[in-house]
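Colleague: Below you'll find a set of structures to go through.
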Structure P
Amino acid sequence: MPDETSLPARPPLAALAVTALAAGFLIAHLAAVSLGAYEFHRDELLYLAMGRHLRLWRMDFPPGIAILAQTLRHTVGDSLVAVHALSALAASLVVVLAALIARELGGGWRAQALAALAIVGNPLFMRAGALYQPVVLDQVAWTLGYLALARWRRTDDPRWWLGVGVAAGLGLLCKFSILFFGFGVFVAVLLLPERRVLLTRWPWLAALVSLGIGAPSLVGQLALDWPVVGQMHDLQSTQLEHTTALGFVGGQLLMGPGVLLAVAGAWAAFAWRPLARWRVVVLAGVVSFLTLLLLHGKSYYAGPVFPAMMAAGAVWLDARVGGARGWRTRAALGGITLLIVAYAVLVLPLGFPFLQPEPMARYAARLGISAAVTTNTGHHLALPQDYADMLGWEAQARTMAGAYSALSPADRARVVIAAGNYGEAGALDYYGPRLGLPTPVSTGGSFWFFGPGERRGDVVLVASGDDDTKADLETEWAHCASAATVDNPWGVDEERHVTIWRCDAPRRSLQALWLSRAGRH
């Protein structure tokens, strides 16, 4: 390890400012969820179900989010507030990590605070902390990796590569997009003089560490014949085909003035000598960003590259304050701070789900940003899609419970509760036990891998908002009729009018149905 006295000076930590921003971010998230304007998101219901059906080495998605869900369930419980508190804590950690990167790059208290503020004022990071999804965990993993990379460049101690490996492994346990982080780091090192480190054992040990930590994600894919391939094909055909390079770049602009810091950081890393030592950190982010752009990724996929790049921009801008043109740069520093704060206030309802649906719809209409209410498939809603996907689930479960109660005792003893998609199935899986419902089954998404259960399906109650459901059901059951309906005017298209279908006289058992569809999963 090199002599610490020869290392570049590392400024003190701006503990008060950074702690205040991170704590404020956390409190804002908890306050928003406590208002109770929205329920669980459809994806959150899936991840909670994955925890209840946890099969560590046989999951079709990286199991990290399911492991956390199950841990929550057995400790503090899986209430709405408890689940969202975990996401909020992760988002607040990103705030702290951005400040730590700025410090590692030589930034003083103003640079650290500005880097933290850029995260707090960014609607992408606001929204990520408001949803229990792998997105916020992905942001934590990437930012941890960039911090370890920056620490390596400060100290020249190659053992910090193990920190990069741990971060990448945690990312692999939560989301396969961490591969773009690894690709960016590898290409950046290869293009810069730091490539000599590739002749040592440390980067390769880091790769082994990441594979070891993330092994359940890879083993699950092997065991289930790589379901991620089918998932990516479905994603490409239903969502990514609507993504263009222009839309990808435009999506970054909606993140607000903090993006200017990221652009400044990317420039300064190559044009400003004091940041040259950490050029590899910024270049890794740039490579990942360009890769996602070329592959037509969704705009939010690039979110994890911004904390490190914003930190670099904040360090550069702060350093300019003391120069010959100090007053101008002070004005720029104050100006971008005000812009970040003003933009954050403007888009606050887009980041924190605290407005009830009706006022939220009015706000979205007045804001006039069509991308904010455009779905993954290009349709327009009154609400942002995430918010529309956070409504109506408990009502569906209660309607199903009513249909279940109306069955005769004999039918209740043999009925199977089913759902058309993973959101509907997740709602029944979460709320069902509280309502006396048996565990649901579904061929939708990950629920297919949980299996058909042990009952034949002589009587089924199926929740679905798909217009073609009745025709599909009648290919498998001789008799199907509507038992109940539930309406949700604020939901996405397929959840606005959900029917509970009662079917009996199956043409084949559910077990046979699962076997016949095995090749599709």
Structure Q
Amino acid sequence: MKKPVAQVRLLRVAFHLDAPLRRGSNPRTMNPSESYSALLAELREINRLGTMESLLAWDQQTHMPGKGTPFRAEQKSMLAAMMHQRLTSKKVGDWLSAVETSDLVADPQSDAAVNVRHTRRDYDRAMKLPEELVRERSRLSVMAHQAWVEARKNADFAAFVPWLEKTIALVRREADCIGYKKHPYDALLDEYEPGDTTADVQAVFDELRDPLLQLVGRIVDCGREAPVEILERTFPVDVQEKIVRQASAAIGFDFQAGRLDVSVHPFCQTCGPHDTRLTTRYDEHSFGDSFFSVLHETGHGLYQQGLPPEHFGAPRGHPVSLGIHESQSRLWENLVGRSRPFWRFFLPKLKHVFGPTLADVNEDDWYAAINDVRPGFIRVDADEATYNLHVLLRFELEQAMVTGDLAAADVADAWNERMKKYLGLTPPDAAKGALQDIHWSLGAIGYFATYTLGNLYAAQFFEKASRDLGDLNAMLARGDFAPLLHWLRTNIHSHGQRFGARDLVRRVTGQKLSARPMMEHLNRKAAEIYRI
């Protein structure tokens, strides 16, 4: 999955390397500075539990045998309950209250203010959730995931329906516990994109929808097709493994603080301040499947490795939102990895390692093939343009599921109807339809919108970076990725959660979030490749 889905349900908790441990301290007799240190010390231990849960989640996706599922569910449920108990303890609330009225947080952008503000948000949210609900959500995510793996393998949506029903019931209950002003989906979306509402996301999606449909329609109608068959030749897996690691390292991923493994669905998981794990999958006859998923997950990994390690686990060392996280992966995958300058540098390396397989391929054909726009069934295989139509589909279905307007048993049919509406296709089976994504099995309802938000953020960031850095295309063409990475580290990674997502975009680019940069990017490519 092109996202660190397995870790999104972890509580955002603080971590402070130098804080003294004060388990026996009485919050009533402590001054604000002592309360702040005690708070961070307690939260450091909660964070350690969280990294243990991350490691279990990574192992579940990569190495755990199927029969280990029930016990793994109990392990993760126990850890989730332990984190919830400690975060919602009375002393945590007392420490927060003591610091919130002190001079320590007078500057709203100070480290202390950022840490306290976001920890308060997590504390208040956690206080609204009963422990048994937290336990059940964690347990169900493991069991439902295993059921999804089997159902997807057999293209049997009916087998997954009971698990989806349980998941929907639990997230509805969670939304009710947390509360919302206008739409129950708001409470779920807020977990992944803090501060955004369904209406906020709907507004920017409405700005995007028609221009995107019109562009895809023009491309489909123009009659020109890219030579995608060159991506379907024989690419030995062992050679792919070497080239994707080379590409990941070239753009900046530190393999001394990370690793790359194989999973059914690509993802990025952070298990510690210097332990970021990427996964991909390989297909001998689909070069792009592994290469672009590794660029994507490397983008996530670069963000994690670029966060200030001295604040690991604290809001100052935590990603802003999943939309901003996705902006980093989509920027490296698409804005860089599907650009002509990138392949001016990297195609000769590919031709060298794959030899006769690519001997007759020129830059123009390769560039057109990797940027082919063609409606397809699978979101993770979709091109830059049609990808967002897949997200719109899921965004609409999730809202209907949460409100009760769409029953779990009817999701596959509703999916097919919207696929026909947005992409002109009807999936041949559920594996290429409603069972293709891992998210619902993990209970991650409210997540999908962050993918398109990430695309929009990425285009806007890249546009600004190009202006700031000068001839960015020349840098990419000679394989000099360091200036762009430094720009991202300075403007985005280093801040942690100092700013909210929308505020960060405005501060970095000088403009509010808009579909314009991405549509201009897509239209430029379409004009070059399809001459429309």
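Bear in mind that the values in this text are calculations on the coordinates, not laboratory data. Just so we're clear, the structure is a prediction, and the values are computed from it rather than from any experiment. Cβ atoms are built from the backbone, for glycine too; each structure is taken alone.
Colleague: Name the one structure among P, Q that mean count of other Cβ atoms within 10 Å over residues 133-140 of 19.6 was derived from. It would help to have the intermediate numbers written out before the result.
Modeller: Working: P: 25.0; Q: 19.6.
Answer for the origin of the read-out: Q.
Colleague: Match the computed value 56 of percent of Cα pairs over 27 Å apart, for residues 77-340 alone to one of the structures P, Q, and report its label. Can you show the working numbers first?
Modeller: Details: P: 37; Q: 56.
Comparing all candidates, it corresponds to Q.
Colleague: Using distance in nm of label points 7 Å out along Cα→Cβ at positions 53 and 93, single out the structure from P, Q with the greatest value. Spell out each step's value before the answer.
Modeller: Values: P: 2.7; Q: 2.0.
By distance in nm of label points 7 Å out along Cα→Cβ at positions 53 and 93, the leading structure of P, Q is P.
Colleague: Comparing mean count of other Cβ atoms within 10 Å over residues 45-52 across P, Q, which is largest? Could you put the intermediate results ahead of the total?
Modeller: Working: P: 23.6; Q: 19.6.
If we compare mean count of other Cβ atoms within 10 Å over residues 45-52 over P, Q, the biggest value is for P.
Colleague: One of P, Q was used to calculate Rg and Dmax of the Cα atoms in Å, for residues 349-404 alone, giving 13.6, 44; which?
Modeller: Values: P: 13.6, 44; Q: 17.8, 56.
It was calculated from structure P.
Colleague: Can you spot which of P, Q the value 46, 26, 19 was calculated from, given it is semi-axes √(5λ) of the Cα gyration tensor in Å? The partial results should precede the final answer.
Modeller: Numbers: P: 46, 26, 19; Q: 37, 27, 22.
Only structure P yields this read-out.
Colleague: Also, quick follow-up: So relative contact order in percent (Cα under 8 Å, 6 or more apart), computed for just one structure, reads 17; which one of P, Q is that?
Modeller: Values: P: 17; Q: 20.
It must be structure P, since only it matches.
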